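A.B. asks: Below you'll find the structures, each written out as structure tokens.
Readers should treat all values here as calculations from the given coordinates under stated rules, not as data from a laboratory. Keep in mind that this is a model prediction, so the values were computed, not measured. Cβ atoms are built from the backbone, for glycine too; each structure is taken alone.
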Structure 1
Amino acid sequence: MARKKNRQEKNWRRQLEKKRQDDVVKDSAATLTCAAETAGDFAYQCTHHQEELDFDLPYLHLALEIWRESPQAPPSLLAALDELLAEQLRHRESLIRMAQEFEQLAADPSLHIHLDPIDHYRELVRNRLFAEPPAD
């Protein structure tokens, strides 16, 4: 009886995972085959990554503050933390700039262009996002 229940649970999980994949494929193909939707999606991604950096930057600043105050601070650590801070600030500025550019593109009525047939793109999305890993 336990085996049958385990099999049913595995089947249920597989069906649920397939449904999730189907939903991702459907939504992704719809987004990526409309120029305006693609731009809007990437505007969101840029903003999301920028917000994550905004959350991480105070922690990095704190690490620098702690180690700069210490006479035991290894110069190599301070240099690496300074380099990371500079890179993250540069990246943050790029994300802000790109988000604005994508938002402008998404709002442009002339970019409301759709690619057809969408079934071809659904299959492409499925193959790229859910491809089976190559056998070793």
Structure 2
Amino acid sequence: MSSPETSQTQLNQTQNLDIEVKYLDEETMKNLVKNILREQDKFQREANLILVLKREGRRSGCGYVYLYKNDYEVLEGEVIEVTLDYGEYDCNWFEDVAIIPKTVPVIIVERYHNDEPEVSDYINVHVFGSDGWKGIRVFVPK
């Protein structure tokens, strides 16, 4: 059994550890997020943190077609954005982005606009809080 003096000496000792912090490169992060989303039953807790949004649109100059655009903006908080997929075809483009919150709360506003008169414009508000991601869609009159 140790004496009180020995115990006190052990408690006052500190140990310095050299810890190397490694940051994941973009490709490694992309593969990690895709794996979590593919195996959501195995990584349920991690998958619930990730919000996947699709940015997309149509560029002008492609003849007589209506333009549209879906994009988002982070209004509050800090996030990690990981581009999962990107593509272009004719005048259309898309990008699938995984949003991972770094702070609480996070507020993201996603806006969709279409020049076609019969297609509704809308705004999605996504909020990350203590209960995870919540969202609401509001249609915008033309």
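A.B. asks: State the single structure among 1, 2 that was used to calculate helix-only ellipticity at 222 nm (-39500 (n - 2.57) for each DSSP H run of 4 or more, over all residues; to 500), giving -29500.
C.D. replies: The read-out was computed on structure 1.
A.B. asks: On to the next question. Distance in nm of label points 7 Å out along Cα→Cβ at positions 31 and 103 computed as 3.2: which structure among 1, 2?
C.D. replies: Only one of 1, 2 returns 3.2 for distance in nm of label points 7 Å out along Cα→Cβ at positions 31 and 103, namely 2.
A.B. asks: Output the label of whichever structure in 1, 2 has the greatest value of volume of the Cα convex hull per residue in Å³, for residues 71-118 alone.
C.D. replies: 1
A.B. asks: Suppose relative contact order in percent (Cα under 8 Å, 6 or more apart) works out to 44; of 1, 2, which structure was it derived from?
C.D. replies: 1
A.B. asks: Compute volume of the Cα convex hull per residue in Å³ for each of 1, 2 and report the one that scores greatest.
C.D. replies: 1
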